[in-house]
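Quick note: the coordinates plus some simple rules give every number you see, no bench work behind them. Just so we're clear, the structure is a prediction, and the values are computed from it rather than from any experiment. Cβ atoms are built from the backbone, for glycine too; each structure is taken alone.
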Structure P
């Protein structure tokens with residue numbers, strides 16, 4: 001498990017992965033080389049997998065958000081399952097793919113973004129054409145991306161797991177500023 005200083009640096013990176021090490025060092029009152037070593041440890045040990053910018057879906061003309069659920073009907077063909085996963089994950093419209101259980105026996109879920117309904121229909125036709133014989137009970141939940149009220153946020157869950165109190169560790173004000181800034185845009 002992470003030591004307290006490592007948790008605090010990790011928390012800073014959750015809030016803003018672009019924050020320079022010298023600023024984290026200043027805010028946390030530790031040396032910049034220590035912050036750099038901690039960041040490298042977090043990356044090398046896989047605590048941080050990647051950094052990314054969250055685009056504005058509307059500005060990027062991605063207007064349709066779709067959750068597609070399905071039941072995969074034959075997990076015994078491991079090569080087919082592996083190829084389907086590789087194929088679906090490589091689709092640039094797919095944001096998320098997971099296997100699990102739920103929603104009346106559904107075993108797969110895909111989150112995808114599309115320019116318009118026609119683009120989504122093309123995506124679904126191609127998906128069913130290639131993998132339809134293995135997918136039963138395909139259902140969708142379709143939403144305008146302008147109706148997304150909260151994007152995927154994992155900060156609080158990770159902080160809770162690390163037993164870091166956002167308020168006590170002076171992280172909550174930064175979350176609040178980011179939320180206010182996003183709402184004002």
Structure Q
């Protein structure tokens with residue numbers, strides 16, 4: 001993102017997150033296990049698998065964000081935030097296009113793919129997702145009190161690579177949106 005006021009940046013991510021929470025509450029909360037696990041075709045993810053994938057990222061990033069926010073040396077917030085070139089590339093890789101389309105297909109690594117990694121499966125993926133959303137929303141608010149550019153977070157797939165906190169928050173919000181959109185497409189096929 002080009003230079004943007006921190007409060008505007010956080011508000012945008014918070015609104016996006018709230019919208020995804022509403023989508024899940026309105027569409028998936030009352031589904032049966034069979035409906036949640038319905039796959040439209042061989043190899044396609046079900047709604048549960050979409051949520052389990054997002055939840056796996058949350059399991060990694062929520063504690064990282066919490067720790068970075070609580071322990072940063074850069075606890076003086078700035079008025080504006082500017083993405084780094086690498087951070088911008090990372091979150092743009094998962095961001096949906098202007099018409100809510102997937103600009104580029106990405107293949108999930110096996111450790112984050114619920115089809116290959118059965119340890120990602122949970123009894124209540126919807127409830128888990130909603131709990132993670134609440135935690136992420138709280139962390140977004142708390143992140144306004146620190147320097148989003150100087151506080152760094154390790155990437156889940158390459159921990160030696162670090163993103164600034166603002167770019168990591170944007171990545172999670174846009175990644176979340178991408179997979180809720182994917183789950184909504186499956187939802188339309190089970191009605």
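Tabulated values for the structure
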quantity	calculated
Winner on relative contact order in percent (Cα under 8 Å, 6 or more apart) once structures P, Q are ranked, highest first	Q
Computed -18500 for helix-only ellipticity at 222 nm (-39500 (n - 2.57) for each DSSP H run of 4 or more, over all residues; to 500) - originating structure among P, Q	Q
Winner on mean count of other Cβ atoms within 10 Å over residues 34-41 once structures P, Q are ranked, highest first	P
Structure responsible for 16.0, with mean count of other Cβ atoms within 10 Å over residues 82-89 calculated and labels P, Q on offer	Q
Structures P, Q, by mean count of other Cβ atoms within 10 Å over residues 74-81: label with the highest value	Q
Comparison of P, Q - label where FRET efficiency 1/(1 + (r/R0)^6) of positions 42 and 170 (r between Cβ atoms, R0 = 30 Å, to 0.05) is highest	P
Parent structure of the calculated result 29, 16, 16, given that semi-axes √(5λ) of the Cα gyration tensor in Å is the read-out and P, Q the choices	Q
